[in-house]
Structure I
Amino acid sequence: MIAKSLRLRSAKLNKGKQIRSAEKAERICFQACRQMSYMD
């Protein structure tokens, strides 16, 4: 029972990390796109 809840918690944490890294990547992409459009 305890192992199951620990596994669930770690899965939830991993999901949160994935979402955060996706948001970070989106922000970096957005900044890069803005810089590219400034160069034109």
Structure II
Amino acid sequence: MGDTSVEDWRMRVRLSVVGCFLAGGALLQCMASLHLLRGGF
């Protein structure tokens, strides 16, 4: 049962990393669009 716990931990870490990556990408897109709206580009 140790293997299942390790697999579950890996999946959780992978999901959290993907979630952080997507959130960071969305934040960058939002900042870029705001920059474009301000006409600073």
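Where a number appears in this text, it was derived from the coordinates with a stated rule and is not lab data. All of these numbers come straight from a predicted model, not from anything done at the bench.
Observations
- Source structure of the calculated read-out (Rg and Dmax of the Cα atoms in Å, 17.5, 57) within I, II: II.
- Source structure of the calculated read-out (helix-only ellipticity at 222 nm (-39500 (n - 2.57) for each DSSP H run of 4 or more, over all residues; to 500), -35000) within I, II: I.
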